[in-house]
Structure I
Amino acid sequence: MSYFEVINPGVLSLIQDQGRFGQGALGLTNGGPLDAGSARWANALVGNALNASLIECSIGGLQLKARCATTICVTGASLSLTINGQEKAMWHSHSIQAGATIELGMANQGLRAYLAVAGGLKITAHFGSSATVMREGIGGLYQNGAKLQPGDKLPMLASAPLPLRRLTPAQQPGFNFNHSDNRDVCSNNVRHGLSLRIVEGYQHQLFSNVARQRFYLNHYTVTPKADRMGVKLSGPAISCTSQSLLSEGICYGAVQIPPDGQPIVLLNDRQTLGGYPKIGSVLSLDCWQLAQAPAGTVLRFEQIDPQQAHNALLLAQARFQRLLAEVNIIAPNSRTGANNDNS
């Protein structure tokens, strides 16, 4: 049997694929990686389908023992990656042999890292997906929503060494969200924090023009009240003419305004229904930044219209395809001693 053995799951490690869709009528949320872009690149750099099952490691500390030869890649939050005690590069695929020990350190920029293995983890789908949602008790290794535990065996397929691939530093997204010069090709980072693009919904009419201007002109701060369900922000309170509505479906990135006026941005493991008024929804392309942003990160909201959102999504897909083609050029079939982890 080929598998990874979990020696230490770290702070929180979960099995994820791209998410569980079409199950909202059953009350099941999407789940999936909080940073979908980093997860997608982890799979792409080991030649996987983009929906292959992988590990999302929050904060860090994951330790695995490989029980077969394979190829791995770690992307996402900046942390140390070692294989058999030797420091290795993130955003770079590495060949490993049976018995190799893989360790992720603690994140120093960003919060979530992603470890993909060639061929993907062989996890049984639960309601159409392997995505772990702890609150709902679905998905994951045992289809019960449990986080990874010491001794867990994560099934996979042994594979011959693959061509090594990498994203150059210039192609990688940045995770230092409060840095003054942190704009790059993969993100929407701006000076002194984040700018999150938002599309207003029909309930924006419940907010006065003054309240809406206050929302867009002021900065907000990420609070420690943040998890896979959503992120509570702190800043100027936003008033609404109605504090409670009939419950309705909640989309990814929805910005709810509860009675205290402090916005909550809902993420992957959000509830499927809610009754707080919503001023709009953060563009899906920007939600990953919020999920990677530690408490204290400063942000602002930028209003865009549906056409701008549609164009941004198309441009992001085109940019991903272009970078993927460049990766195939950057990573030749030849293997060098510096990149060979078979020792």
Structure II
Amino acid sequence: MDLDAMVLTAHVLVTSGKGILAADESTPTIAKRFAGIGVESTEASRRAYRELLFTTPGLGDHLSGVILFDETIRQSADDGTPIAELLLRQGVVPGIKVDGGTKPLAGFPAEVVTAGLDGLRGRLADYATLGARFAKWRAVIRIGSGVPTGACIEANAHVLARYAALAQEAGLVPIVEPEVLMDGDHTLARCAEVTEVTLREVFAQLARQHVVLEATLLKPNMVLPGEGCPDQATDDEIAVATIDTMRRTVPAAVPGLVFLSGGQTDQQATSRLDAMNRRGPQPWELSFSFGRALQGPVLRAWGGDPGHRTTAQDALRHRAALNGAARRGTYEASMEGA
């Protein structure tokens, strides 16, 4: 484990004005995204779309890293360049999703736990050889009647910590993602409560597993009311609730928080990130690791037509620039139509 190299990578990933593109959709998930634009999901179409993303001119201007899926990190561009090398040439750090998705939590039928620890040590070593420099693992916490339970939070936090320890053993920076879903009708206060309890357990488990926080990034949800809650919150209310929750739970040793977009619209995710960064310096960088909130406009512009390549790349570059501005607290809604 080269700790100095991992610490450096963690800081590079949260460089001011930059964030992470999550392009790690599983095969079933990207098939749904493609279906929405009338494109058949095949190995060739997935590779063509992702090559379009990663060859966008100026990709590294506002993106510091890209999270890849297993299929993608093993692919090469049309000219034979391995995908990881293609990203490095753009000044972008390649990373890899390593979890196996959620499974029912035995004994708790309304809750889930993330699978994938079996064989993880070998897979991480393989990904490092393929050029990955960081990894990501997602856990899912649902809010509802009687949930989440303490058992569910503890189980997912423990798995996140074991993954993080194994990632650092392999020389990869772990991104730890405990996502409290916005599904439901819960209030902003209830989301804050669950997020705080979850993060307290996550960092307790990371400490028990001897995970080095200086070489770890957190990918949290923003504190949001449920999408079905009649009392929705303003961007400023969300920013205050989120920062307050993070300051109570996340150690200052963590270099940065790379927020997930989690069902928000493109503009909502950007505007709320901006609202947080307008509140002044925090103990950690406040960055982004967006999937749909970066790729939505790209997919719509591309539509599976090779002739739309430039338009689609322009859409990615524009959306990334808006989020780069939000990182500095200088985003304005008027920039959307620029």
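Values in this text are rule-based calculations from the coordinates and carry no lab data. Given the structure is predicted, the values throughout are model-derived calculations rather than measurements. Cβ atoms are built from the backbone, for glycine too; each structure is taken alone.
What to note about this one:
- Answer label among I, II for the case where Cα Rg over 2.2 N^0.38 Å, for residues 194-281 alone, calculated from the coordinates, equals 0.99: I
- Computing semi-axes √(5λ) of the Cα gyration tensor in Å across structures I, II gives 28, 24, 20 for structure II.
- Between structures I, II, the greatest calculated value of FRET efficiency 1/(1 + (r/R0)^6) of positions 90 and 234 (r between Cβ atoms, R0 = 30 Å, to 0.05) is seen in I.
- Among I, II, structure where distance in nm of label points 7 Å out along Cα→Cβ at positions 162 and 298 as derived comes to 3.3: II
- Answer label among I, II for the case where helix-only ellipticity at 222 nm (-39500 (n - 2.57) for each DSSP H run of 4 or more, over all residues; to 500), calculated from the coordinates, equals -5000: I
- If you line up I, II by mean count of other Cβ atoms within 10 Å over residues 82-89, the top spot, with the largest value, goes to II.
- Among I, II, which structure scores highest (criterion: FRET efficiency 1/(1 + (r/R0)^6) of positions 122 and 218 (r between Cβ atoms, R0 = 41 Å, to 0.05)): II
- Computed 1.00 for Cα Rg over 2.2 N^0.38 Å, for residues 98-289 alone - originating structure among I, II: II
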